[in-house]
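Quick heads-up: structures coming right below.
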Structure 1
Amino acid sequence: MNFNKELFAFVKTAPAKFALIIAASILASGAVIGQAHILSKIINSVFLFHAALNNVQSLLILFLIVSASRAILLWLSQYFASGLVRHLKKYFREQIIIQIEKIGPLTLKSERTGELTNTLFTGVDKLEDYFSKFLPHVFLSLFIPIIILIFIFPVDLLTAAIFVVTAPIIPLFMYLIGSIAERMNKKQWESLSRMSAYFFDVLLGLSTLKLFNKTNETVEKIFDVTNHFRIKTMRVLRVAFLSALVLEIAATISVAVIAVSVGLRLLAGNFDFSNALFILIIAPDFYLPLRQLGASYHAGMEGVSAFERINQILKFEMPLRADVHEQKIFHLENSQPIIFNNVSFTYPGREIKALDNISLTILPQKVTALVGATGAGKSSLMNMLLRFINADEGNILIGSENFYEQTEEAWRSKISWLPQNPHIFNTSILENIRISNYKATIKEVINAAGKAQVHDFISSLPQKYDSTIGEYGNKLSGGEIQRIALARAYLRNSPFLFIDEPTANLDPIIEEEILSCMYNLFKGKTVLIIAHRLNTIMRADEIIVMKEGRIVETGTHEKLIKRSGYYNELLTAQRKSA
């Protein structure tokens, strides 16, 4: 049996619905037994005793009532199954999204977006048949044959014995064939995930493919990938159809054996016709739950294969520091310094430390700039403050409080993050700005846009703040995107502000305008900025120079420029590249 205990445990999120599915299905099976008994009595009375309509009228009415009850119970079973599936699909998708948010962007960089999207949508959809068909049939294939046996034993011991002997044959064949199909199904699901990831990558890179005239090669590659997936899918279907055929043959032969046994005894005249008819009517329903289980077995395997990937996401946890036993919410103010004490960090799978024994103080209500060549450790230090990674050694303090004892939610509610390439969503400008503070009024959004000097541009658009600006802001210039990101920061108005070279891709004139807006925002805030350009560096209150994961120099621009150190080497290299 393809019964996954971890997957079944999620039924506990809606136990009442699952219990109602089983109860309705068992009662419907009880109605089948009632139908068979009543129908055998009616046929026996009419066929052997030539009963008139008024003699069997009460039985016919009872038969119609039982039939209607069965139909209602089957509908209720499907209704509760649909409700359970809707609940669980919503639950899984919510948990996956929450978990992806917890995992953070650094870990997600190692994942393929198309594969995660396939897991979130197709993978969760694959669980539908598992919970609505396979799982209920596992229980029904156990309960219903036992209930039928209870009614058959007093009627005919031989038929009951045949039921007991032949019933295990169907699960046995299902297991023997299904174990082969299970391995094939896992490979097919992996192929689907890889194919989804590849298609998503192709869609994102269509413009690049056309630019380098690689469309024909990509079309051929897509054909190869889809053909490979088609072959694997057909192999799985071939085994599934073979399994269904074997199960149907086994059930048919078992019913035929019972029919021959009953028929021979009827011919011998030592068996009651009414009981014989009851057995022949009920015999197919004895094997029906087992056949339904076999039919849904492969759908259940698809669900289990999809769940393995879903479970990997749900079980992922960011490692907690050993020195933190309980996280709390502290009252944070921008008058508190951020202190690094001998902090070190190494990325998994690497030997060289990204941060090596870092000790520094980010002064409150000052602008601190991080400078250094690529790979110096600037982004790692910033990611540590964003709580995307945790220090392996050392400690970080916010004022006198342990940084890691502060909950992530509470800390992030006090910070603003301006990345080098802000993400713009395919929605209105209003929603793009208000993403930093959903409770903000339109007046507050307009005020923030005005401070970021983007209000006039927005007002010039036909739909103003309701204008849709396209995915990734493809209808905007680089400066306009940065100003919208800046408006977000103004609207959020956090005491701590972390920035990653926001003017790296802008021309000098736009850069100067953006910097002026930014430094107005910086007033009274604790700011850490990763900087490369001279204009940004010169205005900082303190500059921290990093090299190979270590701090090599600190001071203001005026002090550092007078030394013949690494800072001057960086400025010389910058001037040459410019």
Structure 2
Amino acid sequence: MKQLLIGLMSAMVLSQCGEAAKVEDKRKIFNYNEIAGITSLDPAAASSTENIWAVNQLFNGLVQTDDELNVVPAIAKTYSISPDGLTYTFLLRSDVYFQNDACFEGNKGRQVKAKDVEYSFNRLYDSQVSSAMSLLSNIDRSEKTNYKGFVAVNDSVFELYLKSPFSAFLNILTMKYFSIVPQEAIEKYKVDFRGHPVGTGPFQFKYWGEGNKLILTRNNRYFEKDENNVPLPYLDAVTVSFIKDRETSFMELLNGKFDMLSGADAMNINEVLDKTGELRDFYATKFVLQKQTYLKTDYIGILVDDKIGIVKQSPLRLKAVRQAINYGFDREKMIKYLRNNIGLPARAGFIPKGLKSFDESVVKGYTYNPDKVRQLLDEAGYPKGKDMPEITLHTTENFKEQLEFIQSQLAENNIKVAISIEKSSVLRQAVAACEYNLFKKSWVADYADEENFFSLFYSKNFAPEGFNYFHYKNPDFDAAFNKALVEQNLGVKAKLYQQMDQMLIDDAPVIPLFYDQVIRLVNKNIQGLKTNPMNLLDLRRVKKE
């Protein structure tokens, strides 16, 4: 009898476990790996892609970008800009609530109000909290605005004031820095808010074991719905792992633990892709390859300020030499054979494909042309490269293979280049201090406006104070840049940007290499996962079969 009872109890336990497993199996959980790790879940610290991805699941801002990079409302129901371009008015939705948390009375999240926007923006002025202060520089905090710069007019209206018109400002507000946070949570968790976030997003915080696992669960009070009035998100949860080894994380994808791997660095592209950039047959049966234009330009920068000693002694002070280098290697071959067709050869200017002003038929860049190289070297006084000193190109180990290809082709065209491999920190500091004449870098868009790219060449942004590592100065470029800042007509602004891009090509302070692409391997049971040129992970409409 005793054995029978034990048997029955065991059967009941097994049955209950089986039922629990069935329930668990029904939950739709999206799993991905983050090799680089996450350092904070506070939107004020959302300065890296990995942090931004996590923060995007937890928080919303006043506005956001759609997949075509148009600015659309989020917490704001509508917004308007005054005719003089100085006053931005946002009418808030009435159905947005902070996620339930112990920081609120009765553990119940309250409605978001304009005072929360005011509090969140004010918080960004604290350099101990955020590195976003430079993004606020055009906000008018003078006597004219009672030294505030922005104000909650009432519970549902928020106004913000600029010193001068700035056509890219709405795009800046889509950055995750400008997510709305509740004061109660900041006061309760203080610095620990980085690991206990409270927002309004489609998912809410559940658990974070740093370096181990992050778990987010569905926010059942999320305000957005799909076109059929079905509440978003569709998923029940999101988990993020932090496996640092590329091979291990790739095996976990093959084993079904992960639903996606993102980025060429997360996989062996020679193993996964053929030379045309398509999935090899074995992987094509298991995964979908997503490739999308990415707002990122890889380039070789040239210091052109002849007031600096190393420039005075360098042939790079001559525009003809800089142009000759631009003509002296084959970008198409480099992308095909060294990157398996990930990325697009930079045949236009510095602006990558994906931004509105990009047009190869208008901005004429460089293609491989040995005849032009010979002609330009003659003009520079170095016929067939005779007497031209060797130039040193500084880079990191990651780009050694690409740059050795460029080095080889330039040598065939009588331009001698030495490659110096540096640590990332050394390269970054030396470039900012104008210690290197020639250097490999890239620029990723912080927000979807060309101004973000062109600010690198504006003369008031000379390094080390700014990002003009080239010390490029062209009064015509500066004048066009200033016009574009205040221009509200998108068509006119695009033409100004194209003129500026052509100036950069003609003056050649930079050697555009390629416009990068977002690349993802996605399990075939995942539906609705889209890509976008900002490489933002959006899981609101993702379904898992």
Supply the structure label, taken from 1, 2, corresponding to helix-only ellipticity at 222 nm (-39500 (n - 2.57) for each DSSP H run of 4 or more, over all residues; to 500) with the calculated value -8500. 2
Out of 1, 2, which structure matches 24.1 when mean count of other Cβ atoms within 10 Å over residues 347-354 is calculated? 2
If percent of Cα pairs over 38 Å apart computes to 37, which of 1, 2 did it come from? 2
Parent structure of the calculated result 2.6, given that distance in nm of label points 7 Å out along Cα→Cβ at positions 235 and 315 is the read-out and 1, 2 the choices: 1
So if we calculate relative contact order in percent (Cα under 8 Å, 6 or more apart) for every structure here (1, 2), which label has the highest result? 2
Starting from the value 1.00: which structure in 1, 2 was FRET efficiency 1/(1 + (r/R0)^6) of positions 43 and 195 (r between Cβ atoms, R0 = 35 Å, to 0.05) calculated from? 2
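We did not get these values from a lab; they are worked out from the coordinates using the rules stated. Please read these numbers as outputs of a predicted model, since none were measured by experiment. Cβ atoms are built from the backbone, for glycine too; each structure is taken alone.
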